[in-house]
Structure P
Amino acid sequence: MPFTIFKRLVIGNIIILLLIFTLGSVVLFNLTRLQKLTREIVVKNQESLIVGDRLLDSFASLVKFGEKYFVSRDIDYYNRFVEVKINLEKDFQTIADIMETDEQKHLLSESLASFERYLERFEENAGQVIIGKKINIDFFLTQNGPDINTTAGDLKKILAITRSIITDKTNLSSKMTHQIIIVTVFTTVLTVFLGMIITTFNTQSITKSITRLQKKIEKIAQGDFEEIHTIKGPKEIQDLSLHFNAMCCRLKELDSLKADFVSHVSHEMKTPVTSIKEASAMLSKGFYSDDPQKLKELFCLIHEECNRLLNSVMRILDYSKMEANRMEYNCVRLSLPDVVRKSILKLAPLSQKKQIDLEFFPPLPNIPDVYIDENRIIEVLDNLIGNALKFTPVKGKVDVQCFSQDSGKNLMLTVEDNGPGIKPENLDKIFYKFKQIDNGLGTRMGTGLGLSISKYIIKAHGGNIWAQSRYSKGTKILVTLPAAL
């Protein structure tokens, strides 16, 4: 099943939004990593450098204050030594919390152990100084030299490793930034490319179909009402093409009806107008001026043809009113069999002329009355019985029946002949206006508005009318009318 335009647009937009969401997620993930890395460099590693440099400087100051204290025995140097020692211990604790690698932690552990050994020896010698004993400064320096060098060396190594870590993280940060730029550019280009493809596909599928319809509309404007093949495309376009074909069929029918109407009007009006013209010409030239009987016949001919012409015009006007639902009906309660008899009596001379057996089967007693417009129903009966007589061959038979059905709720009227019949596919078409039906037996049926007007009248009375036929055997017209209960 083809997708609708709305679904195509929604799917296309969803694909583009998914690509944008994917791009945003990747960029956000990398930016989060980059932010974390930058924070580590700025906060953790930079602080490690600062504390490490401070430790190195403070330890050098500590060693100098210790040497000066032993040389001068000045208590101020001792106090400064203690003050620096306290700061060193705090910095050792601080840097221990921010070390990242095992190597750094191991070096810090060795440095701290050497520092503590140095402090123990210093406190031992400081105690000797306090009680007034002399100490061998050279021996003290020689004894503590390895620990001093180890502490300072390990701190320098820690600083070197920290700088190396900062360099590595900076390089990684640059690499991640480059990756983010590449991913962003690639995804953006891909999104734009797919967006263009989706937009182009949807646009072409719509515009191509509309272009075909536009070309067909131009042909319709030129009078070509042929159908087009179902257009492949969105469901709305396919539905539009189906409705468009239905419109073409309807326009073709209307064009045919227009031609039939012109033919009908020409046929219906040409004969009386010609007769009136010829009779008038004869009168104007003084023909039969000495024969009153002939003159009377000419005047009667003109009068009859004028009435015939007027009736044709009135039928067209009545049909127009019926189509617009503006026809007025004067319904009264009547006996349908009595109305049928009036129509049969009127058409009896025609049946006798063609030697057709026109028979009316009287209904059972107590048949219900109907509310009808007598003149309009007689018009229907004249059309139905007149058509039956017209298409029934000489010495044929036409039967008219009237009876109740549905427990007296409706009355059924049938007019049946043994004429040429109608093909099954044409049964509904006989009620079309100006429609001619070729029954394949050399007879064209339905040259006027009679059956179409009859259908409107019966429908307006709340009834129904339809046809049954056996091809080449005869036709039966059936009419139902609601009973007057």
Structure Q
Amino acid sequence: MVPVVTPTAWIRARLSRGWSLSSLGPNEARLLFDAAAGAAGLAAALLFLELFVPGSTSLRQSLPLVAAPIVFIAWNVLAGLYTRLRIAAWQRKAVVLVGTVAATSVSCLLLGAPVPGVVLWGLVVTAPVVLGRAFVALPFTRHTSLVTTLVAHRHGPVVVLGGAGYIGWHTVDLLLQRGYEVRVLDRLMYGREPIAEFIAHPRFELIEGDVTEITKLTSAARNASAVIHLAGLVGDPACAVDPDFTRHTNIVATRLAKEVAQSLGVYRFVFASSCSVYGVSDTEVDELSALNPMSFYAQTKIDSERELLHAVRDDFFVTVLRFATAFGHSGRPRFDLVANLLTAQAMTEGCITVTGPQQWRPFVHVRDLARAIVHVLEAPTAVVQSQVYNVGDRRLNATIGQLGELVADVAREFRGPVTITVREQAAQDRRNYLVSFEKIRRHLGFEVETGLADGIREVARRFANGSYQHYRDEVYSNVATTLRAVEHFYDPLESQRLYAPRRVG
């Protein structure tokens, strides 16, 4: 299904990006260049007529010529220069441009424009628009061409950065189920156990290392068809441990992943962002709403999004997924997520503490996040190119108080009475937002499969069966693991491997 973008939505999105030349997308740059060439040709033609063809610049005669730049853009649109031909070879574009210049000239002549002015306009416009395409045809000269990329890499492995993590485990599992070759690059901050069951799989490959280790990253991305970027620190407490390490892990790593993927001809890139970028809002927010980060973690996600969506090439298809608050079981369990934490408290201690009961949160099961990622990978590139999607379901928007009541009800099925203690909202956590997920449903037909009660019951059942250690154990703590990683980061013997290729000899 081709996405429907209303003029109002486009204007809102355009205004949010600013009006500097660096903010222009590829098609916007083409349109601006062609319009400028058309305007320059018009100025030259009118000046020529005024100086050398007396009487030809009357309003009746010049008005059809004044319309030439607009008619030229219209013919280019009809010819598909800004859509299906935007990734064609420059020679083909040149032929089409000569044709649209000719069509514009004929149109103006039929409207009564003076012949000398039309001829001069055509000559002045043709040279820059054709030579401009030849000059900027860099994806087909300095870089691997799109044709080569599609043929060589369409069936290459899918690289999952951070594939041993909470969302990564489900993503790897689903990709293998669907027949993909999967290559994971992960520093294994949480150990090898989460992905132990995948190691022997014939279509699974593990590269142990940091995303900012250029040698490891290059090895991971070589001949790949797509990169799924799930690596990085997650959550406000972990990101607050050390700002420099957080920037390294969440922002620098994203830029390196983008640059390496582009240089090696990987043509799809999916980035895991967060709905926390919306911060506090009294109304329902969507992908075009103003961003209002309330934490360093949310700011790193915004910075990474901007890095990825800035000046994207035509042969590199980036999609940003803003995840709702995850919950549910994974091969790498997490109990710093509010739904999982409350379930752990209920099953372990028989009482739960609800903080900020009136705060709204959007929730989504971790398995549905993996489904959304695969959904994007299998969608037509024209639909998902440079798109941002909120991932979740409006039916799973709930207050923390409602969540607490639901957790208590589910836990009673396994262990009897559960008490609830209510505390006022924490001063350091002012997040409060309802999120619309209509865009991903309308564009991609994506619907979640697991509701809040079923996901909570899944975790509660595993507690009842003894599948987990105590939820406060360090093995589940993002903060404790981050503290160890920070020590590793500042070790000069270890950090010298980062940002640079391995030395040989």
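Worth pointing out:
- Parent structure of the calculated result 15, given that relative contact order in percent (Cα under 8 Å, 6 or more apart) is the read-out and P, Q the choices: Q
- Once distance in nm of label points 7 Å out along Cα→Cβ at positions 101 and 333 is computed for every structure in P, Q, the highest value turns out to be that of P.
- For volume of the Cα convex hull per residue in Å³, the highest value in the series P, Q is held by structure P.
- Structures P, Q were shown, and helix-only ellipticity at 222 nm (-39500 (n - 2.57) for each DSSP H run of 4 or more, over all residues; to 500) at -24500 was computed from P.
Since every read-out is calculated from the coordinates, none of them should be taken as a lab result. Being a predicted model, the structure only gives us computed values, none of them experimental. Cβ atoms are built from the backbone, for glycine too; each structure is taken alone.
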